[in-house]
Structure I
Amino acid sequence: MSYELIAAKREELGTGASRRLRHASKLPAIVYGDNKDAVSITMDHNPMFYALKEEAFHASVIDLVIDGAKEQVLLRDFVMHPVKPMVMHADFQRVNPNEKVHVKVPLHFVGADVCPAVKLHSGRISHVTTEVDVRTLPANLPSSISVDLSAMVAGQIVHLSDLKLPEGVEIVALARGDNATVASASGVIVE
């Protein structure tokens, strides 16, 4: 899924200027990276607020249109108001299509309700990890990674090395030699 946000450069900086923008339903933000100067921008609040509710938005390359010029960016950080449903600030990082990026991608667990550990061995599936840090080119970035649990039996563990990854995507922890647990199945095999 592709996302596009419309923004404009902002000239007024500082706390007072940001407060005035928020009162006008605008969101102050910044764009940095790719060996270019950081640019302070402003955008409409609501498109960003509702996009943040979508899981795929957090792990997608976003088309950010600043005064008519389109740049590809990743959402790196955002600040929510402590009480109100309001985004206070957002940070975007420019991406170079020829350089690999590090992004946390959510895991989607499927097949747990039909696996032998649950159906035959009265067990439960525990999700130990819910997201994984991947390294890939921006064009290959998946919005999520599926973890198939349909064949799990009691006592079985799924590790990072067991995940089926899209072409060109590597898990950062595996490159460091850390083959962490993703999911485990409890239960007793009765013979």
Structure II
Amino acid sequence: MNHFVTRKAQTEDFEQVLPLTIMAIEDLADQFTSSSDPEVIKERMLAAYTSPNTRFSKEYAVIVEAVDDNGKREVAGVGFAYPGRDMRNLTKQTIEAYQRVGATYEAEDVQRLLNSKEAQWGEFYIDNLAVYETYRGHGLSKKILAALESEGKQQGFDRISILADINNPKAKAIYEKMGYIPDSIYEVLEHKYHHMVKII
């Protein structure tokens, strides 16, 4: 029987965090990394994960870990969060991390990524939340949300936001149960999302 532990992400979690991150951002991984090759995407995502101040930095990630009766540990889910006001700079640093390992971009693609709006200035934004299918149904999304909300509160935020893909009503329902209220539709790199807010 598993029990679940929430903790900060570490470098050695990357192999298990990567598929979750790809699950969360779907085909946007290709646009962010400027590649559709899984091995190249992995290399570039590792650069962002291990670099400070990127949208995929381990410093912004919370892990929920499954621990079995023998003490074996496995990453079950992850979520990232950071101030909405930092998003443009974090996106810039993410692009630069990818460029350091060979990514190239057209100038207009860089601007499109930088101008993509997912959160308001005064919000603490929860990003890239995903749980492995094996571990769904145990309330792990709620555990991750609670940990990230606590982080936002410690940083002085009273407004937490998250996006739910309009094609993912289950995620929207989970967030609504946690007190998030949809207030608008955001279009992010040709994908539509419910922008949802919780006041804490």
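One of I, II was used to calculate helix-only ellipticity at 222 nm (-39500 (n - 2.57) for each DSSP H run of 4 or more, over all residues; to 500), giving -3000; which? Matching structure: I. When Rg and Dmax of the Cα atoms in Å, for residues 61-140 alone is computed for each of I, II, the one that comes out at 19.1, 60 is I. In this comparison of I, II, the computed figure 16.2, 52 for Rg and Dmax of the Cα atoms in Å is attributed to II. A value of 3.6 was computed for distance in nm of label points 7 Å out along Cα→Cβ at positions 133 and 181; which of I, II is the source structure? Here the read-out was taken from II.
The numbers here are math on the coordinates, done by the rules we state, and not lab data. Quantities reported herein were computed from a predicted structural model and do not represent experimental measurements. Cβ atoms are built from the backbone, for glycine too; each structure is taken alone.
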